[in-house]
Structure I
Amino acid sequence: MKHILTIAVALFLISCGGEKTAEELIAAGDKQALATKKSELKKQKETIEKTIAKIEAYEKKSKGEAIKAQVSTMVLKDTLFNHYVELQGSVDTKQNITVMPETAGLLTQVYVKEGQRVSKGQRLARIDDGGAAQNLEQMKVQAQLAKTTYERQKRLWEQNIGSEIQYLQSKANYEAQERSINAMQQQLAKTVVTAPFSGTIDDVITEQGNVVSPGMPLFRLVSLKDMYLKVDVPETYLTAINKNTDVIVEFPVLGETVKSKIRQTSNYINPSNRSFSIEVPVDNKSGNIKPNLTAKLRINDYTSKNAILVPLNVINENQDGDQYVMVTAQGENGLIAKRREVTTGKASGDYIEILSGLEPGDEIITEGARSVKPDQEINIINS
């Protein structure tokens, strides 16, 4: 009771701390202020007396019995637990290239424009052949003559007419003409620039009428079909993250989330950052996913089918570093709190896995777990 009165007086003094005391008002002769002060003090007195009366009534009713701690609890059950490693990466595609010519010459025709969809093998541009087409026609005429001569010499040789050298010379001449035609055709084919795969012309870099040469960029061709994420993973996850591991990919800019699996893991650990790379394909049906788009990855590195999960805030630690939780138990006069040492595993969000110390069906204390003491009687107030 003395403790309660001390608190009440302290509250009274604090409430008056910012105002003038009665003695100061009397010394100043301020009657109006004194009247107001007297009224306030009476109200505060009534409030304190009512509070004291309530406490005394409760103490009389309880007859000295221990006050039970008010707690909330949860009953444990096993559940599927997936733990994820969170990493960041950017989108890439293997079909994002700069198209370059294979031969030098004047760019005489450009058949496409920016944003145009093209198919694999479609003509994109033509380069002046420098008269190679005319030379090819002449070579074909000469090849036809060489073929006729060869066939005639062959028939004669089969009839034992003529010399073997004439037959061999005609054959060699004909074959040489064929090889020359094939070489010229390959050279002419290089004057036509075609699309190596189906995609979109993202940029026309060189305009018609310019002189081009091998290695000089003409177009940027991009396909958004085979999109993937290449991410560096710390080497500590080498055994946990493998091919076909589940991945949740989030694109914050787009507000989209897709599910995927790792399709490739590197066999090399980068010594500069002690990591290995993985490739994760992403479905781009909407077409909104572009190269270099930032993505967040949640990679499933651990799964337990019958895990016991508890809130992180119920885990306590003693002075020896041992972890424990408070559980309910039956005492002589009702439920009491008991300390239970546990071994914890991986955490995910606000929960952590319990590897040992708890079983399905155990009831742990959640609200009030840090204030309740071992063997203290408790009253459960779960809503």
Structure II
Amino acid sequence: MLSRSLLLGATAALVAALPQGIDFDAVDSVPTPSVLGAPLAATIQSQVPSYSPSAAAQSAAAAVPTDPISSSTDDDSSDSKRSLTARKACDPQKAGAAPVTSPDTASAFLANANYTTIQANAPVPQGYQIVFQNLQGATQQNGYLGYYTLSSYDTVKCQQYCDKASSCQAFNVYIERDPSVEPGTGCDNPPSTVNYKCSLYGLPVSNATATNTGQWRANFQVVITASNGYVKNAPPPSYTDFTGPTEFGGAINAPIKNGQSSYIGVKVFPGPYDPGQCAAACEAQTQYDHDHPRSDGTYDPCNFFNSYILSKNNSPIGTYCSFYTQAWGKSYAVNTGQYDSNGIYYSVSSSYGYTLSPQDPGVVSSS
């Protein structure tokens, strides 16, 4: 039985023709991070992002000798799995800065028109676009970086946190109804306190990702409202040894020339959108193949890669990297998305091309 896509080895130029579609097998192998968003009713007031693009690139390059291009690599350098402080029943929680609803019930909180007015008056920060507004759920998806508790519904402050965080692509500001003390025996439904929250992501957010609608804590209901999502309008960075980024309208679908494919393979990295991982894997693969040439002294250099954000039913998965022995232009970037055999739609966004400069000839020097 054939798999949904062909996987590629380190010397894949022996294969004459390879599919240019999305490699669903590689996508399926990508693990889902255990933490997808800011914790509810947390005692800590922030989780400062610690994602390091340089560390992620080093990890991507180091994995190539044992995991050559065509399979996925999981980078989990974020501290988002940090355990929260253990709480006992009736332990006090820091008071939030947002106004408490009266009567103090979850249904009244969700119907509070004051919260709607607060989010409606918040400015859209320069360099960002608003992609959803006034929802009753917070973003929960891949690419979570960290969160901050704010002193007001301050979208500009949240934007500043995003701009300072490596690989931050988007943020979500919302209002959350939390317990004023830890619910439990003797205080199973305490009075509420209300927090303004700012969560940061390394992948774009959308209304499809605002799925965290709260939880029950004993008899206290944590709920969310006035949830707005913002996405940065900026291309990814450039990288040493590569020209680009060149913006594409879709993923590259390279033709077969003289019976040979220039396609080398794929890597899929969960977490923030970080083409630097593609660049590191590309160069590491070239070095690996150079050190393990064919009998005639040739090898397949990675001279070009196409990076993009792959989303499953509008929920981002991570950074998808396609690698090639030669560069391709915008006219070949025609794959904007595909359905898999189960009818699930995978879409392509933020697609960019990077070209190695100078190009590697793929021949081991006689010297």
Structure III
Amino acid sequence: MIPRLRHLLATLGLIAALIPPAHADDELTLFDPDDGALDLSDYLLNHKGIFPVPILITEPAIGYGGGAMLLYFRESFAEAAAEGMEESGRKTPPTISGLGGFGTQNGTWLGAAFHFQPIDGDRYRYLGGIGKTSLNLDYYGALSQARSYTLDGDFLLQQFLFRLGDSDWFVGPRYVYFSSDVGFGDNKATELGDFDASRRIGMAGLVVDFDSRDNIFFPRHGNYLELELQAARDWLGSSSEFELYGARAYTWLPLSKAWTVGLRVEGDTIDGDFPFYLQPYVDLRGVQKGRYQDKNAVATEVELRWDVTPRWSLLAFGGVGKAWGTWNDYGDAQTVYGYGTGFRYLIAKKLGMAVGLDFGWGPDGENAFYIQVGSAWK
């Protein structure tokens, strides 16, 4: 849960990467003067101060739910981009703070606060977050049978990235702390044996990012790469020691003016005295998160996009993955598949921001739908 939250917060801080400078006296409108369609570009570009953002959740692992986050922009995206161009010749994201939370129908809830700040013309990027959560989840393990458990905890995230020269590479340290309490119901996962219901995770490591996408929301070409090397140690505040490694790569290639193909490859592994709930899992649309979980997990997914009109796009996607290491060898582990279709509407043309729905199907009759802002790959 912590890595997914971190990706969400980091995305908020990258929004201004492609924003063109605008003047404060530009007329704000909710419709594009070129085609008359609904378009929020001017509002999003020029808004500063408090900005409420609704949260809608459709993840099968925790059920339907919702919430809200209040974001505070010290300056607008357009102002920050213009100031960055004057200071360093680079469009700089604005400073953003946020406070909010969500709840779902199965009793899961989360409350969090974060702060993102670019420094020295976006040469450095700071991201910090703190929060509290109670998650009601299922563990499948060796029996491939759902056993319900509750994970309560407090978490802290600190990250500081350095830009390498004038390149698209960022490198820097990250620290995560999570204090947790786990409780199973009557149907306990006996294959886990005796384990500490209360644990502390203090984990530090190195993050390497590369981003050459033409648009962070809904790319047509470019690449995104991320490498995470993290270790939990007692001197970092952890009650057990383990290592967690992750890598992901996304690429988008335009086939023609209207067609784009995307490819995603992702893998994670964990080793040592780790808590069971931190094990990697197969992450595919149409597959319940955490359903296929083990010491190692890989997934690959391909997506085909057709821009039917300048505003509307249709998607088709499919992928496969595996989780193995503790309960099964790689060759014996189940090959998991997910596939589906979706659509997007270009809601903010100047930002390249599109919104829409994805409908996914997986093994054993699993299905789900997802509310998306831009690409599903975050």
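Bear in mind that the values in this text are calculations on the coordinates, not laboratory data. Computed from a prediction, not measured in an experiment: that's the story for all the values here. Cβ atoms are built from the backbone, for glycine too; each structure is taken alone.
Annotations
- Structure responsible for 20.8, with mean projected area of the Cα convex hull in nm² calculated and labels I, II, III on offer: II
- Label whose coordinates, when helix-only ellipticity at 222 nm (-39500 (n - 2.57) for each DSSP H run of 4 or more, over all residues; to 500) is calculated, return -4500 (choices I, II, III): II
- Structure with the greatest value (metric distance in nm of label points 7 Å out along Cα→Cβ at positions 33 and 313, set I, II, III): I
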